[in-house]
Structure P
Amino acid sequence: MLNEFSPFRDWAEKWKIRSTIGVAYDRKVATDCQLAHLNEFIGDMPICKIKAMHIDEMLISRATYNPNTKKPMSKSYLTEICCLAKSIFNYAIHNCDTQFLNPAEYLRIPSSLEKEKVRALKEIEQQWIFDMPHTLHCGCLLMMFCGLRRGELMALKWSDIDFDNKIVHITKTVAKSKSNRFYVKPKPKNGKDRHVDIPDEILPLLHSYYEKRDNILVTHQKQNGALHTPKSWTQLWKSYFNELNRVYGHLEYQSKFAPKKLPVVIDKINPHMLRHTYATMLYNAGVDIMTASELLGHADIETTLKIYTELRKNTKKHSIGKFDDYIKKTFKRKQDEEKSNEKNKESDETEKSDN
């Protein structure tokens, strides 16, 4: 029977059994990884003896170096670990006879860490996505112009695209199994179907791919036509990005059949950037936040609000810059006019005196 003197790792295991029922496999794997970091530092300590400073040691250490990635841990990931620790301590407190304070209640992530931000693609990069012929071209158009998530794209069938009414029906996604393979899961990430309008500009391109289709899936493994695996998707995206890098970085293979490894000369692009670009385009087009939240399939409007708020900050900076330019030009023009008037006045006075 667990009590307040039982080690943290035992309480964490008890909490995990109870809290991960019905949770997707990849989410369970993520929880195990986060627990591993906590257990390394406080796993063997009696749970009632753990203080905030003990968890702080882990935060400071991982903020400097993550042994798994050999890089500093991101602020968002450290925040997830803090939330996990808080939940485990609350679970223990509610199930112990002797009460103690939750040491993770008021933890703060080191302020020196910058929050990881997903950027939207620049206009030139958006044009690359629009123009670049590739096996993944159709899928990238749907992610950037309809806001599909990676998993939603992999589960998408051609029958989900209504060309007559110009709508894509997003009703499922993929999840990862224990054998590290994807399987189709009913309902998208937030559990709600959504129906997104397809812009007229990309409709002919999508239709051309539809006419040449050789599978019920919009994107699939090239070799056998099956649903993508994590490995095949990674390889496909790598192939797509490498081709973007080669074409728009103006690089050439020495041989088409034995290409050498080319240097990366364009900025990194990942699939989620395409979806973030869609959100940015909605904002720039003046789409209201409620509609944008529905189109993006966010679980709550707060997620959309954060994106729109960040975009508004950037737009505000740009607008203030334009305002500054306007002020400079306006008052410079007035000053120039005043100087010109003074010169004309002096010229008129000179002419009068000469006469």
Structure Q
Amino acid sequence: MDAYPPSNSKRKNAPATVYDYSSSGPVLSQSALYDHLNKVSRSFALTIPLMPAPLRDYISLAYLICRIVDTVEDDAKAATVDKITWLSDFSFLAGDEFEQHDVLLGLRQRALELTQAGSNEYEVALIADLERAINLLLSFPDEVKEVICHGVAILGHGMASAQRKSLEDAQIINLDDVDNYCYFVAGVVGEMLAELFSLSDKKADKKDLMELAVSFGEGLQLTNILRDRAQDSLRGVSFLPASTRDEVLDYVALTQGHLDDAIDFICTLSPKESAGVRLFCLTNVAMAMYLLRKVARNPLDPECNYKISRANTKRLFIWCRLAVRANWSVHALSFILSLGMKSARRSARQLRDKVSIWDHSSTTN
């Protein structure tokens, strides 16, 4: 889910927001919330604070809960059957808005046992704080809590399904497989963000945001996949049915098309009411475009050594900050970053109709 490796960078000041701490049990403090974010995500630790309070807190917590699910699913040393059981149980509990506290405590303990050997210390520390994180979620307004719980339930369901397919030795062999995988690990996150952005910006066209949300998420996820192919290969996994130069470049073009949709997603948000949200999104998309260009230049790099230097990260951020206030300048920046890149653009609406279960089911298992 995250576009960049973990970082030990520190954020000096957490935002001050007051919640109704009506849930029972200990609640994750804001300082702990942002401390976890800084330790498990470089890109989001840099960009989430660009948004206004309390939206940035909602999205920070949503990301961390998704990261917990992702950590369990990704753990290479945990037994696949045990991961499937945990992911399914967590999905059910999220679908019930975490009503059963004793079940939550059991899931926390099982997650710690599953990940102690195969995950890094920051991810394990985050899992150890699962109870406090969920108690903070339960203190959020009902409409926010419902969106996050729904998204997490779908995420857990999709990851459990992916693990079941791995037991059957099912491979990702075509674009439909890629689309379905990307939906459950990133497209649904795009939908969750679109819902939360719509709650924050009443002038935003929710229908248009939701239509573009899945493509937005897939663009960022495909960038990650293309960047991490060598590392994934060492783990014996592959998320793209592409091995030749031309096949990889075809997926680079598809990814560029999704990132073009992400630019349209950004421009659907109000330049005034959602300036911080637009900057959050644009910064992540700009970094993805920068990385994608590196992949296009050397698509078969065996090391997949595609990185953004700190100087270029700072430069991209400055460009995004200058461009974000008007749609024409957002498009201009996108044009510059993708100049010379081939873009294979698909219908965002048809993609969402094909893969999304957000609007079609209240239960995911």
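What follows is calculated from the coordinates using simple rules that are stated; it is not laboratory data. Here the structure is a predicted model, which means the values were calculated and not measured. Cβ atoms are built from the backbone, for glycine too; each structure is taken alone.
Of structures P, Q, which gives 30.9 when mean projected area of the Cα convex hull in nm² is computed from the coordinates? Spell out each step's value before the answer.
Working: P: 30.9; Q: 16.5.
Structure P accounts for this read-out.
From P, Q, which structure was distance in nm of label points 7 Å out along Cα→Cβ at positions 219 and 283 = 2.4 calculated on? Intermediate results must be reported in sequence, preceding the final value.
On the way: P: 2.4; Q: 1.8.
Attributed to the structure labelled P.
Comparing P, Q, where is mean count of other Cβ atoms within 10 Å over residues 27-34 highest?
Working: P: 14.6; Q: 18.4.
Evaluating mean count of other Cβ atoms within 10 Å over residues 27-34 on every structure, the highest lands on Q.
Which structure, out of P, Q, was distance in nm of label points 7 Å out along Cα→Cβ at positions 163 and 187 calculated from, if the result is 3.3? Before the final figure, lay out the partial values.
Values: P: 3.3; Q: 2.2.
Considering all the candidates, the number was obtained from P.
Which of P, Q yields 20.6 for mean count of other Cβ atoms within 10 Å over residues 51-58, as computed? Value 20.6 for mean count of other Cβ atoms within 10 Å over residues 51-58 corresponds to Q out of P, Q. For the set P, Q, ranking by relative contact order in percent (Cα under 8 Å, 6 or more apart) places Q highest.
Among the shown structures P, Q, from which was the value -21500 of helix-only ellipticity at 222 nm (-39500 (n - 2.57) for each DSSP H run of 4 or more, over all residues; to 500) calculated? It traces back to Q.
Tell me which structure, out of P, Q, gives 68 once percent of Cα pairs over 17 Å apart, for residues 211-306 alone is calculated. Present the calculation step by step, with values, prior to reporting the outcome.
Values: P: 68; Q: 50.
Attributed to the structure labelled P.
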